[in-house]
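Every number in this text was worked out from the coordinates using simple rules, so none of it is lab data. Bear in mind that the values here come from a model prediction, so they are computed numbers and not experimental data.
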Structure I
Amino acid sequence: MATMRHRPDYLAHAILGLGVVLFALPVWLVLAGSTQDSNAIARGELSLVPHPAGLAVYWRVLTQGTMGTEPVWHMLLISLGMALAIAVGKIVISVLSAYAVAFFHFPGRQIAFWLIFVTLMLPVEVRIIPTYAVMADFGLINRFNGLWIPLIASATATLLFRQVFVAIPDELVEAARMDGAGPLRFLWDIVLPVSRANIAALFVILFVYGWNQYLWPLLVATSPGLDTIVIGIVKMIGVETQTDWSAAMATAVLALLPPVVVVLVMQRWFVAGLTEGEK
């Protein structure tokens with residue numbers, strides 16, 4: 001029986017190439033614009049070719065900032081700490097809450113599960129005023145802890161982990177119980193290892209989520225020393241006629257680097273966590 005030669009799908013490749021261009025072109029424009037004169041950019045004379053002589057702007061914004069902002073290295077550090085705290089905090093709390101809902105039998109278990117589910121229906125804007133009031137009562141306004149503590153609970157991550165946990169075979173649970181494994185040992189030796197791909201995928205998603213936070217840091221941290229990189233970019237833009245566009249674009253390029261590094265480093269686990277079927 002003759003084998004059919006695999007023919008390339010030109011339409012799929014064309015659509016994929018168009019998608020790459022649509023996503024990459026704005027990034028390239030920002031990269032090129034960061035090396036050009038701000039006045040030329042303001043006049044709409046943005047060239048697609050970067051100017052190597054303008055690369056000095058990166059060192060300037062990293063060490064000095066611009067338009068009254070903090071140095072970019074400091075804002076990157078604040079954003080990095082906030083994103084890591086949010087990602088790790090969400091994963092720890094979600095794993096523990098999903099573990100309790102999936103494996104422990106206690107009165108009100110289903111009520112607790114549905115209460116977690118209902119919070120998905122509440123937009124952030126509905127919760128932000130009472131959350132701000134709680135943070136104010138605890139004295140966490142203009143504190144680094146106030147940037148991430150209210151954001152470490154995640155109903156979505158809890159539901160995702162619960163679906164992973166309930167797929168663990170009952171035979172494995174019974175075998176662990178007969179072997180004398182307590183709840184913590186079962187969690188550490190069985191549940192976490194089979195969930196590591198999902199944990200890695202969620203870490204990437206939650207890190208990017210925390211890195212891109214804008215509304216909450218804008219409200220809870222009015223001190224310039226707590227500006228995240230996203231807030232810093234907004235402050236750099238300021239009044240359009242006074243914007244140092246090359247500095248703002250250089251800061252935007254620098255703001256892209258940490259999430260890109262996280263995605264590249266954890267790419268294999270990220271893809272596995274998204275495509276992995278039931279355990």
Structure II
Amino acid sequence: MTFRSFEIKRYKDGIVERALDSIAAEEPLAIRVLHWRKDSQHAENLAVTMRTPGADRELATGLLLTEGVIQSSADVVEVRALGLEPSNEVLVELARHVDFDEWRQRRNGFVSSSCGVCGKASVEQISPLIPKMTMPEWRVNAGFIEALPAILDTHQPTFHQTGGVHAAALVSLDGKLVSLFEDIGRHNALDKVIGYATLADLLPLDRHVVIMSSRGSFELIQKAAMAEVQLLASVGGPSSLAVDTARRLGITLIGFVRDRRFNVYCGDWRLNL
């Protein structure tokens with residue numbers, strides 16, 4: 001259930017009336033990891049994130065990839081719900097070759113999907129985990145960028161019902177929608193997109209672009225870079241750290257994509273303007 005209905009009082013033009021309002025669902029998701037240590041398997045808690053229920057397999061997989069625990073679908077044996085469906089707990093079984101303990105030594109603190117840099121000693125610690133961006137072999141024109149918000153708008157049923165969720169969409173270079181996910185958290189929405197791409201063996205995403213309905217934050221740049229996304233566009237504006245990080249990593253960052261206009265903050269060599 002992506003939304004719930006609540007009885008409310010609605011005020012308009014001096015008139016109060018009772019009404020039913022659709023509210024975006026928000027529930028915790030506990031992500032557990034089953035990994036190998038020497039010759040035995042061990043289960044550990046990885047993270048708890050507040051999310052809109054749905055696509056939990058994709059969310060968990062995407063979070064593991066963007067945090068550097070896994071690099072591809074070959075690192076995952078299975079992602080399954082724990083307990084009765086619908087469940088607020090998933091277990092990710094890692095392949096035997098994945099060194100979870102080594103990753104945990106690099107990671108300083110508890111993982112949170114809503115804050116990609118939280119728990120890391122510094123921003124610089126993230127950089128070694130991010131794949132090196134290749135020089136562009138493609139360009140898109142202004143019309144391609146202008147069309148991205150319409151792709152979001154056409155495929156956001158929960159937003160149109162509630163007005164309370166974000167969306168992330170993966171779009172191919174020919175302008176076709178590959179996947180789109182909604183979530184109350186913008187980080188979760190992108191993790192779901194990346195998790196879908198991981199499980200579908202679409203990585204690396206160096207020939208796709210991502211459009212977000214939110215602002216462009218540092219965490220979104222970090223997550224996009226882990227999947228080798230080379231162009232990230234958002235309906236809102238970016239943060240200063242997002243711009244700095246995108247420039248350092250060679251990612252094309254575009255903001256305020258709406259009403260047939262947009263701002264290019266870096267990476268304009270991937271655009272024919």
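At a glance:
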read-out: Comparison of I, II - label where mean projected area of the Cα convex hull in nm² is highest; value: I
read-out: For -20500 (helix-only ellipticity at 222 nm (-39500 (n - 2.57) for each DSSP H run of 4 or more, over all residues; to 500), calculated) the corresponding structure among I, II; value: I
read-out: Which of I, II yields 32 [relative contact order in percent (Cα under 8 Å, 6 or more apart), calculated]; value: I
read-out: Of the structures I, II, the one that 17.9, 51 was derived from, the read-out being Rg and Dmax of the Cα atoms in Å, for residues 129-216 alone; value: I
